[in-house]
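Any read-out appearing in this document is the output of simple, stated calculations on the displayed coordinates, not a laboratory observation. Note that this is a predicted model, so its numbers are computed, not measured. Cβ atoms are built from the backbone, for glycine too; each structure is taken alone.
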Structure 1
Amino acid sequence: MTREAATDPSILIDAPLEGGAVEIRGAIRVERTARGLLPRRLGAAQWEQIPDDFMLAAVSQSAGIRLAFRTTATVIELDVLATKMIESETAPMPDALYELVVDGELVQAQPSSAGNRFVFTFERPDAYVVAGEADTLRFTGLGPDPKDVELWLPYSDEIELLALRADAPVEPPAPVTTLRWLHHGSSISHGYAATRTSRTWPVTAARASGVELTSVAFSGNAMLDQLTARTMRDAPADVISVKVGINIVNGDQMRLRVFRTAVHGFLDTIRDGHPDAPLLVISPIFCGPVEESAGPTIQDPTRSDLWTISAGTPAEVLEGKLSLTVIRAELLRIVGERSRTDANLHYLDGLRLYGADDNARMPMPDNLHPADDVQQLMGQRFARLAFGPDGLLRR
């Protein structure tokens, strides 16, 4: 490196994404491609078991994934090829934000609408990809002092990492010495209605608590799948949480009899790899349409906006279908029984994160998914309940 390269911000130095100083955090594994690297949130063996294109899109997205390194650079560039799930070949491509955190503080966010299209709708579930263009995210005006950098990828897109450059050398980040938190959940944990990754509740909680997050939250696909449980079994973790229930009711996927054994099986598989780690089971947050009624949830056909209602009834719950009230009671019972021989298994009522009173003053925009305000409320509450001095995941 010449002296000019070290001082001229117009001259950028390549920083290898593999085999160098850069760490890709929050990924279960990293897949090599012809052009770069694809961070993945599902194990390689389990990838072959993905049942449909909707789950493929969800597990491919980059929730909780970030690049970590240390540098004195004032300019950083990242080349990416995103893949966005979108309903048609002609619909406008939405922006997604790449967020730069310096010494723990969010300092910049850069948008990108470029990339491939993963064309999918539930009415026509045979997805296909339309090739698009790569993009460069450029972050400038950073101070010249040594700094710890995290570059968070957008939760909504699959991101192929192509190249990283800076106007000063990149060094390895400080080693992780805090708790490694592994979390599984639905679209509420994945992010969905949040405007950016930093405002999703798991990232909010992780940053507030100083823990290292790996998110295996999959929109629409928190179904107690064994492929997810086996991924969690094999992933490094100090503490683990599982938030389950809403997707099963959304799709009317199970009856009470099957739900009971599916929960046991999911927890058994995690325990095969993490026999003693603190493990927290979180029941659903408040969702009015299915608190007392059975699923499935549908879009209200009388409204032009997105508004969730239930196609089920309270009477169907008596026949063995599931409501959120039933699921909370069942999860409490299962955890209570198992904790007699598993002292590190705990339960958190999701209504403590967001309940009926919260819904009255902070309603969800579509009657199902939290926007930024509720996501951040949930993250702050979870940070206290799980990672505070007397937190459930500190025991």
Structure 2
Amino acid sequence: MLSRAEAIAMGELSGDELLPLMEQARDVRQRAWGTTVTYSRKVFIPLTNLCRDQCGYCTFARQPGEAGAGYLTPAQVMAIAARGEALGCKEALFSLGEKPELRYPEARAALDALGYASTMDYVVAMAGRVLTETSLIPHVNAGTLTRDELVRLKSVCGSVGLMLENVSRRLVQRGMAHYACPDKVPVQRLRTLEMAGIARIATTTGILIGIGETWAERIDSLLAIAELHARHGHLQEVIVQNFRAKPGTPMATWQEPGHDDMLRTLAVARLMLPADISLQAPPNLAEAFEDYLDAGINDWGGISPVTADHINPERAWPAIHDVARRSRGRGLTLAERLTTYPRYLRERAFLAPAPRRALASLARADGLALQQYEATPVATHEECAA
């Protein structure tokens, strides 16, 4: 594993200078993950787009009164889940804004009308229905949480997610990406990730690059993730996601990270993180995404045949058969995994009884998905938007 000083020294590498670093990262990937690269066939359930945070790059969150702002109804949640199930999805990704009822009376009123005391109560109830009434396994991105809230989620889902993004407190200052975002204060996110480890729940986290952080701050964020995993062993995957500028946001004119920057960050992440953590990068946020394989990733994350990427709706999912083809071109075979990685299926402490039973019915002997759909074309972006 790279030391902090060694990783920081690599911050200026680019072009051909990156090749030895990327080769080392591939070697680590090969030893730990073999010649298989995975993805999760998912359906995206945006339970609410109301959020008390105001991230400078976000187009997911809506303000009360804006078109489309509010909560999905239970009927809408189950309709999305049913469509995903019909198209062979295994994962139901619940994504939602953070604690909107603490900021907006309209959110409080919407929850009252639905019959729930909090957004957390609602997401637990809807994840429970999806788990019970469909074959999908929920994965929940609900923001910063307490240990008790994580335990409640563990009873109805296979895993949870919380992007660390970055450990720098500079980013919460005025004019920076996380200004006016109480849930993006680094200590709050680190505390939630720590509590997830204590609760023994398989967890996804990651960093978002290009939002104003320095290279050293990026390295420190990876170190913080590695230290969390060393204590609890619960971080099943780490995402390295590149910032994409979006019209209408405060960061619409910010410089996006370049391709070399992503390759350098991925390779360093693979060499800094424990090898048993899956390294993931989203394929819909770059044109030549197959190059990420050369930098050591072993997973493409969730790809949906049903719903657009609600976080980056302007970036359509690539077709699974195209991802498979490009992966083969780099010597890797694409395979579908489940919401919960194989290691955590084997370690009983990481799963509550109901999700464990549901996952067991979907898993083959090696822990990957029993039914593989890697050659099935994905809906076009126009179909998703419709």
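Figure out for me which of the structures 1, 2 the number 0.92 belongs to, where Cα Rg over 2.2 N^0.38 Å was derived from the coordinates. Going label by label, the one that fits is 2.
For the read-out mean count of other Cβ atoms within 10 Å over residues 209-216, a value of 21.8 was computed from one structure; give its label from 1, 2. The read-out comes from structure 1.
Which structure, out of 1, 2, was helix-only ellipticity at 222 nm (-39500 (n - 2.57) for each DSSP H run of 4 or more, over all residues; to 500) derived from, given a value of -11500? Attributed to the structure labelled 2. For distance in nm of label points 7 Å out along Cα→Cβ at positions 73 and 177, the calculated result is 3.8, so let me know which of 1, 2 that is. This value belongs to structure 2. As an exercise: semi-axes √(5λ) of the Cα gyration tensor in Å, for residues 89-192 alone, calculated from one structure in 1, 2, equals 26, 18, 11. Which structure is it? This figure was derived from 2. Each of 1, 2 could give relative contact order in percent (Cα under 8 Å, 6 or more apart), but the derived value 16 comes from 1. For the structures shown (1, 2), distance in nm of label points 7 Å out along Cα→Cβ at positions 145 and 361 is largest in 1.
Taking FRET efficiency 1/(1 + (r/R0)^6) of positions 41 and 169 (r between Cβ atoms, R0 = 30 Å, to 0.05) as the measure, the highest value among 1, 2 is held by 1. When mean count of other Cβ atoms within 10 Å over residues 33-40 is calculated for each of 1, 2, the greatest value falls to 2.
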